[in-house]
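Values quoted throughout were computed directly from the atomic coordinates according to the rules given, and no laboratory measurement underlies them. Since this is a predicted model, take the numbers as computed values, not measurements. Cβ atoms are built from the backbone, for glycine too; each structure is taken alone.
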Structure 1
């Protein structure tokens, strides 16, 4: 954050600018309703700011594990995961931490290690269960990354259009545990 204060403008039309996206509240007006899933809604309803910061709840490490947890519960209920056996520990809010997504998605991580992570949550996982859990984690992470990319691309494209340029060169800075830890 200190570095942002040091960004200023330079002479001429080639000014430098640091933009803090602060886009967490994007979608609070309903424009993201079409991509908000039932799992996103379940997460949103249990937050202290239900109906607010909706974009953040789709992309932030604070919420991704909880989205995965709700998907896993749905798969258990549909008897597609863990043989449909009740998973009491999985009923616990925030028990499936976002750091588990990062660990589970590490390239080359043997599925037996994914099973060990699940066993720590008192979930007895078969090879198929482990594969499905990894796929759920990858899907939620990929969606978050694509939404971030789309948001950045839209802002950069608007800047390019406003300047009447064919191309615009930008540098994007990213911070946060999810970005730093996720493979």
Structure 2
């Protein structure tokens, strides 16, 4: 790992934590002697953006549940994470509230009978919006990486969609794929 580089492995964010376990982001940062925190800036029902409606396979213009977070590394913003759930899964649950979820959202989804078994991820580089630039403290002309993850249950139904935006400097995304 290079100087100042942060390695993020998606797999640790897909499996439910132990009952009452800490969040995966905090653990990932602590493993390399850093401090990872997050702020939940909004949670609740929203009209699904078209792209998210398509991912979750819900009709455009329908409500879904959104959790919007800012991730911090050593006190500085390093990622914007928006997580979306179908309304029939998340309405009336802790997923629709701004409080942290003990053991994490993935564990709660599993307890609700919606465990993810397959995740599809796409990563693109693009220029940030003005809001993203300001929130992440980026310089003019600095691009971002956008990672979109769709998590499906054992029946192939979408249970969660994540859109994460981060500066590429210091990032290394690691994928381990087990076949068979």
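Work out relative contact order in percent (Cα under 8 Å, 6 or more apart) for each of structures 1, 2, then name the structure with the largest result. If you can, show how the numbers build up before the last one.
Numbers: 1: 18; 2: 26.
With respect to relative contact order in percent (Cα under 8 Å, 6 or more apart), the highest-scoring structure among 1, 2 is 2.
3.4 is what came out when distance in nm of label points 7 Å out along Cα→Cβ at positions 127 and 151 was calculated for one structure; which of 1, 2 is it?
On the way: 1: 4.0; 2: 3.4.
It must be structure 2, since only it matches.
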I have -4000 for helix-only ellipticity at 222 nm (-39500 (n - 2.57) for each DSSP H run of 4 or more, over all residues; to 500), calculated from one of the structures 1, 2. Which structure is it? 2
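Kindly point out which one of 1, 2 the value 17.1 was derived from, the read-out being mean count of other Cβ atoms within 10 Å over residues 71-78. The partial results should precede the final answer.
Working: 1: 17.1; 2: 14.5.
Value 17.1 for mean count of other Cβ atoms within 10 Å over residues 71-78 corresponds to 1 out of 1, 2.
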